[in-house]
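Chemist: The next part holds the structures, each set out as structure tokens.
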Structure I
Amino acid sequence: MKSSEGSRSWSIGEVAERFGIATHVLRHWESVGLLHPSREGGSRRRYEKPDVYAVAMILRAKEAGFGLDDIREMFDTDDPVRRTAILGRHRNALAVRIAQAQASLALIDCGLDCDHDDIASCPHFHAAIEARIGALAPW
């Protein structure tokens, strides 16, 4: 369907299918103020390009660990200091998660490369596990 400006618009089902999410997720995001699709005839939602970009931004932010409240706050604020604070907080948390994932990947790679019959007897595997134990607070 075309909008009044002649640009393409999409139904809620088309947008949900495009992103691999359920339509109720889009409705929920609308109910919490993250999305504002236009209404066709007052009832059917129509998503235009800015709405589709908003869905992509929400999904990317969620993948980075943002909650819906922080996403809404970033969308709503015109204050760059406030937005920078939100982004900084999440950047630090994401950096920690990335480091943990990299350490986990290294442990898996160690296990895959191990020639020992029992991985628990592998010195390289022990070193990777001891590195994790060392990351804990002192006993």
Structure II
Amino acid sequence: MITFITGKKGSGKTKKLIERANAAVAASNGNVVVVEKGLKLTYDVDHAARLVDIEAYGIKGADALFGFISGICAGNYDVTDILVDSTLKIMGPDLQQLVPFAEKMSALAAMANTNITFLISADNAEIPDEVRKFVNEI
């Protein structure tokens, strides 16, 4: 299952991500991965979660992000949850990219039996209709 947490900058999305990551660590019998741009969540997310600084890998664009997350799932079958902060900073600002991206990510999440959450810095009204079923608005 995939989820897009949407809201304008400063609306509390990152706080929600931290809460979800820590809850996932507490409930998971596998691994929880938090993908972030920079190392700003080091002291907020439970140490049992794997923090990944995506900037260290040069990932830019929707296809690169999809490939990166696919690699995480392929490299460790015990990943139960993946949470991605700053999604649009990684993918780029074009919200229409979310349509094919959501389709591919939803299929990957189902195949890998992994919950994947993305933080999207945009108002819910700006999100394309085709992906609203994945939206959890702040």
Structure III
Amino acid sequence: MTRSEAREQAFILVFEKSFNQQDSLDTIIENAQAGRDLNVDKFSYRLAEAVYGHLEAVDALIDKYSTKWKLERIVKVSLAILRMSISEMLYMEEVPVSVSINEAVEIAKKYATEDDASFCNGVLGAVAKDLEKIKEELSQE
């Protein structure tokens, strides 16, 4: 499985979990494996786990950088993409920020609209611009 495919798989897991918030990530994966014979990639699992291991901090960043949009009003597809990409930028040092943003925009183009892709690109670009400061602030908490 390529990294792009693994990212897409992680996006789907994060998206599914947004509808089943009480279920653990492992339960979401078990249901996906049973329902559609899914074999979860290690990278996909790490990325989805990073999202839900740091959801409060990631959502606070989305809320801060998505000007004029409250978290509750963001389309679930875009929200899942933003959560995944910001988590990747913050907690997966081996992935270049530009790759994370580009992959997120491509997923948005595939699963959402051009407007959603532009919205995600704008939010992620703003986060990337302040990334070092954000990492410093998070490390002090």
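Chemist: Work out distance in nm of label points 7 Å out along Cα→Cβ at positions 75 and 107 for each of structures I, II, III, then name the structure with the largest result.
Modeler: Values: I: 3.7; II: 2.3; III: 1.5.
The structure with the largest value is I.
Chemist: Shifting gears a bit: Which structure, out of I, II, III, was P(r) over Cα pairs in 10 Å bins from 0, in percent derived from, given a value of 12, 46, 34, 7, 0?
Modeler: On the way: I: 10, 27, 21, 17, 15, 8, 2; II: 12, 47, 36, 4; III: 12, 46, 34, 7, 0.
The correct label is III.
Chemist: Further question on the same structure: 14 is what came out when relative contact order in percent (Cα under 8 Å, 6 or more apart) was calculated for one structure; which of I, II, III is it?
Modeler: Numbers: I: 14; II: 41; III: 23.
Source structure for this number: I.
Chemist: To test your reading of the models, identify which of I, II, III gives -25000 for helix-only ellipticity at 222 nm (-39500 (n - 2.57) for each DSSP H run of 4 or more, over all residues; to 500) when calculated.
Modeler: Working: I: -20500; II: -11000; III: -25000.
Of the options listed, only III reproduces it.
The numbers here are math on the coordinates, done by the rules we state, and not lab data. These numbers come from a predicted model, not from an experiment. Cβ atoms are built from the backbone, for glycine too; each structure is taken alone.
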